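Listed next: structures, encoded as structure tokens.
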Structure I
Amino acid sequence: MRAPLPTPLVAVEVADTPRRGVPAVLVAFAGDPVRLAPGGPADVDTTDVTGEVGATAKKGATWVVGVGDGAVRDWRRAGASLVRALHGDADRTGVLGYDVHLPADLDPAAATAFTLGLSLGGYRYRITGTEQPKRVKSVRLVLPAPSPPLTDAVRRAAVLAGATSLSRDLANAPSNVKDPAWLAAAAAKAAVPGLEVRVRDEKWLAAEGFGGVLAVGRGSARPPRLVELSWQGSGDGPHLVFVGKGITFDTGGISIKPADGMHLMRTDMSGGAAVISALVAIAKLDLPVRVTGLVPAAENHVSGSAYRPGDVIRHYGGTTTEVTNTDAEGRLVLADALAYAVRNLAPDHLVDVATLTGAMKVALGTRTGGLFATDDTLAARIAEAGERAGESWWRMPLPEDLAEDVRSDIADVRQCPPGPGGITAALFLREFTGGVPWAHLDIAGPARADKAYDEVVPGASGFAARTLIELAEGFA
């Protein structure tokens, strides 16, 4: 069986003339009376049109969508709500394209947000043998006059949307299809000219001493991989290294998870998916900054060869870890990759992304990622990048009074120190960063969604991919 990749998105373009015979969409701003953006049919009945963010109404052949006061987030939410309504109507009417009439003074950030909503709000991942209903294929954003800044913003937003969609596709793919080799092959297939992808197999990992990746993958019949993506960019700027957790399925190992919810563990490689997707988008945007992505990929299974609580493993570079819980496998594979980056890649900034701890989901919920950092400037850059991307981050502390608890009696460090789980996991990872300015992004909450909100749909959300792209562009 093959998993669909990539999922097609609505094509969004900018023009200053509408298409002949294509139905119009008007934008309504909240107010009393409601204010419609100029353009399109002039005789539209505004009865029951409130302009409330995301509210949609069909008036004859014309649609109206509310954008509230026109804040950037409102435009993203409006785009997502609109495309869901249009998709729902497409199979009945056969209409697959629409022209949205926009005001001349639209801000490029709002155009970006609206495009993200239109592109991603109707995302749907399905593996099926049945015929699917018709869906909208194209949306033209019609402006009163040509606007190169808005055109550029929409083109760039399409790349960002593609990165989020690819990240969702990789995470949504079922684990009977998606093993470490499949994930590595998908990364290579997604690469564009200028983006180099190297895949290292289990023999290379053993020869180089990647004890964490090998231990976690030992219980599976499908061996681990390390994916390295390199974008050289141009100029003399800093070298960024992104590391993403690539656990393609997680049973918990011998410290096995409860059955309820285990099916969601196909998305436990969402951090790795975000890194792969971000590198592809950085290359597509031709950003003048050097970026390397590392994705240590493994399956955490139960078998006679699985690693055990009480084992001591030796990571890349020689540091040893006392294993206390085989369901805390993500930090073990990340530790190898972080140590490899420090020793071999000379990073100026190091960022890891992972669905790492349930504790972070408890602390911050399902729409905010946890941000840990050893460098205030890097932390601020990530938070600002997230704001531009429409992804929310909350900085968490790295208390020194808990750092000593990472020490082990029988090894250099212990895998699961006592105390607040999200923080102690970050303190464990810090041991492998070699003093390089480092940030750890725990996306255990927002990487998955059980209901739609804004441009997010149920399933893998693609969270963090756009933040990484914005971060790289900020350095560029």
Structure II
Amino acid sequence: MSKAFHPGQLVMVDIQGKRLDAETAAFLRRHQIRAVCLFRKNLGTEAEVQQLTRDLREVMGPEALIGLDQEGGSVVRATFLPQAPSAMALGAADDEDLAESVGAAVARGLRSIGINWNFAPVLDINNNPANPVIAERSFSEDADDVTRLAGAWMRGSLRAGVACCVKHFPGHGDTHVDSHLALPTVDKSRAELDALELRPFKAFCHKPGEAAPAVMTAHIVYPQIDPEHPATLSTKILGDILRREWGYEGVVITDALMMKAIFERYGYARAAVLAIQAGADMILAQGSLDEQGQSIAALEAAFARGELSQAQGERARARLDALARAYPVQHAGYAGAQRADDDALMRCAWARGLTLLRGAQAPDLQAPLRVYVQGQVPTDGVSEAGPTGAQVAALFDGFADAEVLVLQDIATLDWARVPQDGRKTVIASTQRARYDELGGLAQGWRPDLHLVLWNPFQALDVQAPTVITWGYADGALEGLKQWLEGRAPATAQSPVTLN
């Protein structure tokens, strides 16, 4: 191996805490790691994040890659920045110019805190209502709409100076298992995948000069293509389809190898080697320094014994170098008018996505209401915590007589116990899970109005007039409040089948 190359350059790690401690800094230097992924645990105040990324840039060098998930909606990490709408909210608004503007605004915020790589947009086509992990993170159930809107979002981000990473190749939309918890299977033929899941990815990866700068893999088995390995570790999928058939020369990074779909079957060490063999350029190795060290040691050994070739390593590093040079870490100013304009844009985009089903109408401000909502929905590690009961109660501040009942678990609501006293009943859904997953009694619910504030497919579980916000950021709740009070219309159309 040449002295200039070290396998640590092909590894993205996470770190502990909101500051870069001496032990972690020494680890990064020793292994020549140039990429760190930040999570909610790492993000304190805006000033603290800026200092953290400055310190990381100082340790990792001018070609550092500092990434995170800032998709919009429930999957955001820097919550102090203007809160972008979910992909499906943009799908409901169906406006490419709006999507491009949102992508640019997200990038401006990230660039200001030293992030140069965003793991977004999602290209998964959510055509499976039982999907437990994608849902509103997808733009649509239609491949062409996903391609149009995600393409616009990406153009905005790249124009504003932050690299995108489309995900999860070759498609996580038609799964009923969360790969954070188990290994999903999509048993479709290549022809079926070409007709749907692969179409957006091919559009983003097959055209030189127009390709996405990076792609993230999916921990999913596609048995009719490769019955032995999930896509992340599959030469038939990454090497044959993405690299050789489509000629993709951008960066390929794995989803986190610590996810149970991979870790419980392969472990950190073996998975790291298989991923690079398959065609990935960088592995995402979360965990303790010891666990991250196992991945690096495995790569070192594989290069030393020829299981991985020097040419593979140099080619992967060159792609990563090109990405970092095209989108360097910056700390651009982000205050005053531009930030205020971006915040207004996000709120407008959320409001434009508000969608009505089954003849939903805003209640009269003088009508007596009874509102049921769950008090707290904690984060699951992928999404931020759901809206609180207090946030939902605030939606009804303008009503003359709104009784808000905060439950510990909305799934325990027994319709037979709901008083029939003339009050109109509202149920506010603040959970990601479908109601049947919660083991609840939702099939018997018959509210006058159902507010779906997160997973849109809950609209299928309760046959009632329904309002869908596609998320619960401040802009989403503000737009809903305006509609409830009769101050704004809701004209968007659902990009997925909900009736």
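Just so it is clear, none of the values below were taken in a lab; they were calculated from the coordinates. Please read all numbers here as calculations on a predicted model, not as lab measurements. Cβ atoms are built from the backbone, for glycine too; each structure is taken alone.
Each of the structures I, II was assessed by distance in nm of label points 7 Å out along Cα→Cβ at positions 305 and 361; the largest value belongs to II. Using the calculated result 0.95 for FRET efficiency 1/(1 + (r/R0)^6) of positions 233 and 393 (r between Cβ atoms, R0 = 41 Å, to 0.05), pick out the matching structure from I, II. For FRET efficiency 1/(1 + (r/R0)^6) of positions 233 and 393 (r between Cβ atoms, R0 = 41 Å, to 0.05), the value 0.95 is produced by structure I. In terms of mean count of other Cβ atoms within 10 Å over residues 265-272, the structure with the greatest value among I, II is I. Taking distance in nm of label points 7 Å out along Cα→Cβ at positions 129 and 201 from the coordinates of each of I, II, which one would give 2.7? Of the options listed, only II reproduces it.
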